[in-house]
Structure 1
Amino acid sequence: MPFTGRKRQVVTGWRYRTKALIVTAGLMVAEGKVLLAQRKENAHQGLLWEFPGGKVTEGEEPRQALRRELREELAVEVEVGALFDAVYYSYPEFPVLLLVYRCKIQKGVPQPLASRALQWVDPRELEEIPMPPADRRLQRRLCSLSETS
């Protein structure tokens, strides 16, 4: 087909484009157990368990966002360490980029200020705990790491 000066617009397979929601989570381990928070009943993916954390606001650095979220949601001050994993998952409502960092609690005892409950879990038991789809790769990875330890 000869070029006529007009561009053809082809849309295949995309419903619409949206920005991914960037979310951080803290992987906190104490005495061989991992800290999980249960989402409140009325939240997206309500009553499922997750690694504590939250949304990164526009212009905020992810590690800074994680420190803020853990302070607001758990009443703890943490040292944010290395990136443990990054997971992209597309929920029907929106895509999510989940950045999971190793964290060490420096001050405070975790409290469920913004969640229904908290629990410390042996990594070998993680596969049995209901978690959002974006967290499942992390569940499997932590289970496999504990099996090789």
Structure 2
Amino acid sequence: MRPEASRRDAAARPDNAARAWLAMRELVGSHPTKDLMRAALDLGRGSGRVRSLMWLAEGPMSLSGLAEAVGVDAPYATLIVDSLEQRGLVERQPDPADRRRKLVTLTAAGNEAIGKLRRIEREPPPGFARLSSTELATLEALLCRIAAEPPRADEAL
């Protein structure tokens, strides 16, 4: 390859990367997973209830811990938990380490809801069906390569 062609490829690369990144963001943004999740569980508008359930799938949390994890204030977290509790998806229990505090835990119905949410989350947008097995394997390999963190300086030695 001639040096000028190499420079031209290098100069075009940032623009190509930006276009690819924009296409990926548009793809993810156009697939209404959160809408599907809320509808599947009849959770109404807003994504706080879905995000709260997903966090609670990791284990019991205090209301303040849940508020911080979901990124809402404590009064709104209380409203979210009240809504989930009315639907039978969560329950409040005394914290064994501090009886003054309550922990929010998933109920059996909440665990079933998490299973449903995870199935929805894993369902790819319809356009993936138009790709061959080879194309899907290539896409997966490229995305894994993009997501891989470069080795830290102390690991490279």
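With P(r) over Cα pairs in 10 Å bins from 0, in percent derived from the coordinates and found to be 9, 26, 23, 21, 13, 5, 2, 0, which of 1, 2 does the value describe?
Derived from the structure labelled 2.
A value of 16.4 was derived for mean count of other Cβ atoms within 10 Å over residues 56-63; which structure in 1, 2 was it taken from?
2
So relative contact order in percent (Cα under 8 Å, 6 or more apart), computed for just one structure, reads 17; which one of 1, 2 is that?
Source structure: 2.
Thinking of 1, 2, which structure, once mean count of other Cβ atoms within 10 Å over residues 64-71 is computed, gives back 16.8?
2
helix-only ellipticity at 222 nm (-39500 (n - 2.57) for each DSSP H run of 4 or more, over all residues; to 500) computed as -5500: which structure among 1, 2?
1
Every read-out reported here was derived from the displayed coordinates using simple, explicitly stated rules and does not represent laboratory data. Predicted model, so just to flag it, every value in this text is computed and none were measured. Cβ atoms are built from the backbone, for glycine too; each structure is taken alone.
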